[in-house]
1. 5.9 is what came out when mean projected area of the Cα convex hull in nm², for residues 41-120 alone was calculated for one structure; which of P, Q, R is it?
2. Work out which structure the value 19.5 belongs to, where mean count of other Cβ atoms within 10 Å over residues 145-152 was derived from one of P, Q, R.
3. -24500 is what came out when helix-only ellipticity at 222 nm (-39500 (n - 2.57) for each DSSP H run of 4 or more, over all residues; to 500) was calculated for one structure; which of P, Q, R is it?
Structure P
Amino acid sequence: METVMKPTYIKRKKNGRISIKAGSKSERVIRWTLVLFVVLTIAAFMFFDYTGLELWSAIIETGQNLKVMFFQPALNHFTWAEALYQVGVTLGLAVLATVIGSVIAFFLALMAATNLTKEWITKIVRVIVAFIRAVPTVLWVLIFAIAAGLGSEAAVLGMLFHSIAYLVKAFSEAFEEVDKGILEALKATGSSWWHVVTHGILPSTFTYLLSWTFLRFEINFSVAVAMGAAAGAGGIGFELFMASGFYFDLREVGFITYAILLIAIILEVVSTRLKNRYFPSNVRN
């Protein structure tokens, strides 16, 4: 049986002695970070206000609500045709934000890749997209809702902004992983910058670009569900908000939850089959 040696951390003390400790410095940092998170989580529960809380009654009522929600799903306030339409609206929001965002992100990623663009341009683009990415999607949606009003426009613009920032980071890192020898060979033959991109960058990274784009589409679908209620964009998310916060219909909440889960599973299956069919060499056994 092959034995695996744990990495050691060696440090020379002031008196000349060498201290050898098992594990690397990064492992200890990760370990203590996890310990800190556990301690803070426990402390947070200790400072909660539990006044008037009857734990056993709360557990029983929660179990009953979950039973009604997931074992007795039903449509009471809209029809099957309306449900399919609302799912289509949510998918439409996700498609618009993903397609437009991926196209814009592709060109920005070319400027953010260190092996394709000057350093000062790369830094400017990365700082801007890092700022956009740091702001949550829902906040971008609310910002655009002030300018464009509540509706699908604000939802698409908010998701579009965050999608661009997300994909620029993913695409640029994929571009930087391209073999330098390929780029140098193309430049040696007198190829232009755009020729290097189309014949050196795209063929080597197309699979990754497609995978990241589809992943972002799945994320945007989940975000579109939430934005349907937060931004008044409609879709299945708005119906979920109405069923839970206005009608208090647990059965309808369960039905909508199952519908969202089913769409998410279908998207995952489609993504996997696309990769297996068109890019079988990239699938690991």
Structure Q
Amino acid sequence: MNRRELSETKLQISELSLGCMSLPEEYDSSKKILDAAIEGGISLLDTADLYQQGWNEEMLGKALKGRRNQLVLATKVGNQLRPDGSGWDWNPKKEYILGAVEQSLKRLQTDYIDLYQLHGGTIEDPWDETLEAFELLKTQGKIRAFGISSIRPNVIRKVLSASKPATIMMQYNPLDRRPEESAFSTISGSETKVLVRGSFAKGLLINKPEKDFLDFKASEVVEMRKEILNLGFSPEAFLIKFGLTQSVVGSLVIGTSGVEQVGKMLKGYEESFTIPDEVIEEFKKKFRANYYQQHR
């Protein structure tokens, strides 16, 4: 599988990454999925301290013993679990980040995290201390790079003006082309790469029952899905090609809950090379792009 470089760190990340949020809460089943993904050439694994209240990180730490150095391990911080288990609260403060990273390192059974990401963010956050925390962790060797997970153009502009994040994670697919308006062009002027989540639009453009998605009605989702199927390629291949044609994209982070889905993802990746760029461009002309209504 091809790799794309995160310039500041020289980290090489696979064009497809495994989003671990969807992994089953059963160790053996999750390990089989991880094994299949890694054997297929996927090197970036993306998790978060929030997933399954830390179990997801613990599972990865156990499953990756003996091969940690072969992989790029990404996790996220910012959602502080309540002691009573009733939910979580947003906390981007320096003190919390510096404490939370120690717990993630312990669960992941590693002494460094390749990519530590802020799991959200608003324009009102205390960005000076948040970014200071990440820079401190870099100098301490506890993380190699940091990023943010945000769909908000105003937040993206703020962070890029104040720092050099290695990555910004955001949703992007034919039903959510909001990043095309300004986010992609803003990021392209830096060395930052985009990690795309939601490439398959929750399966709505593959085989899931149709329903509304953002500002698209269910009938429009059906129309778009039919067009993709009529192109003669598998929907997985088309959607992977759709995401990777953006030069600012570093990797598509795709979640799976079974080994069979990993196989379809990897097969779709190989098939995506047979799809001409012109097919994507013509498709975009047939369907409207949507835009951010908030956080501009």
Structure R
Amino acid sequence: MEALSGNSFYFDFEVRLMEFLQNALGERFISFISFFSAFGEELLLILILGFVYWCYDKKFGIYVGTNVMIGIVLNPMIKNIFWRRRPYFDNSGIKCLRPVDSESDIYDIAGQGFSFPSGHSTNSVTSYGSLARYKKNKILTTLAFIFPLVVGFSRIVVGVHYPTDVLCGWLLGLAIIFIVPKILKKAGEKNRWIVFLFIFLFCCIGLFYCKTSDYFTGLGLMGGFFVAVEYEKKFVNFEETRNPILCLTRVLGGGILYLALNSLLKLPFNPDFLTSGTFVAGMVRFVRYGIVIFVCVGAYPYLFRFEKKLFK
């Protein structure tokens, strides 16, 4: 069965540590700690990126967004090489307290993804680490250390990642935020699209071997983001704003648009097909997320030119 495929490898100390933490901390505290997993999840990262990109500083947003998008593709590409099963698959003493995909069975690898390395840990480093590296702000630098630590700990406690998953997730995120910006800086803004194209084509290698939905989600988001950034530069060219009301409307509007489009584009398809784990279902997921992020990043800012008329 697909749900039972994958590789089992771990250190004994990892299992003992996870069992100890789940038994010692208790359900209430674990429920509280699990909340911090949200700091490495899709929706919150989209809202943070949206605020920086739509409101605060467009170039800053592209810097952060590029690192985040690359991370959410490279991570599942690595996962699909090692095929490490999640801790609760092979250890009855470890409970799955926060599934990656609430719509799929917890033992469905196609829906839940593989374990190594931790995607939340990578996301937390690429997002908060990018914020800190770009602004070189003491507060942001502090948060860039705290949030990944808390996110990583939460993923261990809820039973979905081994400690080594988290550690390697952090290392992948660090590699991205230190290497990718240097490549883009050397290429220059005029040649940015060439770097984007090369990265996208390289990541398409995963189409030949990746079996999990997180890869197709990431590839769609990354591809849509890359196209949207170049489209916006050429055809939209919106202006940032520090007006609190405009910032609020832009972020809320963008968040609602993201969720609405994602739901709307699911309607033509049978839910069982969307969660089937087939290559065709994966490609539908890729196209869906590509359209959603392109509209939010590239087309949605076109509406900002009407703000002055609406808020006179």
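Read the figures in this text as sums done on the coordinates, not as results from a lab. Just so you know, these numbers come straight off a predicted model, no measurement behind them. Cβ atoms are built from the backbone, for glycine too; each structure is taken alone.
1. Only structure R yields this read-out.
2. R
3. Among P, Q, R, the structure yielding -24500 for helix-only ellipticity at 222 nm (-39500 (n - 2.57) for each DSSP H run of 4 or more, over all residues; to 500) is P.
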